[in-house]
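Structures are listed in the sections that come next.
Computed from the coordinates by the stated procedures, all read-outs in this text should not be read as laboratory data. Bear in mind that the values here come from a model prediction, so they are computed numbers and not experimental data. Cβ atoms are built from the backbone, for glycine too; each structure is taken alone.
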Structure I
Amino acid sequence: MATEVVMPQGGTGLDTGLVKQWLKHEGDAVRKGEPIVEVETEKLSLEVESPVDGILRKIFVAEGTEAAILSVLAIIGSADEAID
C-alpha cells in the first residue's frame, strides 16, 4: 500500500515549510527511519524520515519549493504498485 510522506508541522503557528534537499530520488529504495528529505520552517531545519520500507515512487514538491504544513511531499510504495 502506498504511503504518503508529509511536510512536518515543525512548530505551532506555521503554515509552510521549505523543501531544502531531497536525500533520495525517485526510484530509490528507502528503509523505515532513513532520512529522505531536508526541510526548513521558520523555526527549525530537520530531516524527514521514511515512515516505511519501500521505493520512493513519486516526489511532488521540488527542492527550493515551499509547501503547506501536512501536505504530501512524496509517495513511497512497492516497485510494481500502481499509484495515482
Structure II
Amino acid sequence: MGIYGWPKHEDKHHTWKLIRKLKGSTTLPTLFFGDFNDILVASEKQGGGPRRESQITAFRVMIHKCGLYDLGLLDTNFTWQLE
C-alpha cells in the first residue's frame, strides 16, 4: 500500500491512524511503501531543525505496535527538492 504521510508534525497522527486501520483490516502480509514524512532515527533527517526524540519515539512505537519492519534504504538520497 502506498503511503504519503502528513508533512506537519501536528497532523502526523492522521498518517499513523491510517496505517493502524489498514494494517488491522487484513490478516494477509502487508507492505507499506512511500514517503511517511517521518523518521525512525535522527540520522535519517537532513536539513531544517532537529526532530525531537519524543516524535521519533512515537513513530517507532507505532511501527512496532503494528508489527511492521523498516526494510532499510538502498540509496542515500532524501526527498527530492526543487533548487
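Can you spot which of I, II the value -10000 was calculated from, given it is helix-only ellipticity at 222 nm (-39500 (n - 2.57) for each DSSP H run of 4 or more, over all residues; to 500)? Derived from the structure labelled II. Of the structures labelled I, II, which one yields 2.4 when distance in nm of label points 7 Å out along Cα→Cβ at positions 44 and 60 is computed from its coordinates? It must be structure I, since only it matches. Assuming 1.0 is distance in nm of label points 7 Å out along Cα→Cβ at positions 36 and 52 as calculated from a single structure, say which of I, II it is. Derived from I, not from the others.
Looking at structures I, II, which one was Cα extents along the principal axes in Å calculated from, given that it came out as 42, 26, 19? Among I, II, the structure yielding 42, 26, 19 for Cα extents along the principal axes in Å is II.
Ranked by relative contact order in percent (Cα under 8 Å, 6 or more apart), structures I, II are led by I, which has the greatest value.
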